[in-house]
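Nothing in this text is a laboratory measurement; each read-out follows from the coordinates by a stated rule. Since the model is a prediction, treat every value here as computed from it, not as a measurement. Cβ atoms are built from the backbone, for glycine too; each structure is taken alone.
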Structure I
């Protein structure tokens, strides 16, 4: 499976989430993560969809996994550093909303 097809799949999952179809988004993100467990965007998206469905514990675990993935990747450009910093900040905010704190990173 090429990176392009992964990007397309993630885009479809995000589309489901934006359209308010969080249950479909959860299924799509979970399917992606079966083969790409270290995709920070898919883990973060899964957490958002789970949070929207009231699945607080599952959402917290997904956000923590996304934070773990982001913290392991060494950015090679300023653009990647900026994106990593932004994603880290967003994940920590979500964890705080859930009362889970952001112990990592």
Structure II
């Protein structure tokens, strides 16, 4: 598991629910973490799949890594993908493998 800034962030970013398969449907899940972008957010429980990006840990105040979403898009564009959200992309770009190599 990825190292987190504090135990509370570790707990919240990895929380699972026996009643909800999707974290965005569970009112107890409040932090989203998208590994492919190294991006943290506070889940908006409004019936969709959205979150508000955060740059600092709500519990310990530590700086969180900057989102790699733009770098992800640029890298895939350089590889010839012009619509990576709707195209079949290499498996490594579906997780943090692409930037951890």
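Quick check: 14.8 is what I get for Kirkwood radius over Cα pairs in Å, calculated from one of I, II. Which structure matches? Of the structures listed, the value fits II. Can you say which of I, II returns -5000 when helix-only ellipticity at 222 nm (-39500 (n - 2.57) for each DSSP H run of 4 or more, over all residues; to 500) is computed? Corresponding structure: II. Each of I, II could give mean count of other Cβ atoms within 10 Å over residues 45-52, but the derived value 11.6 comes from II.
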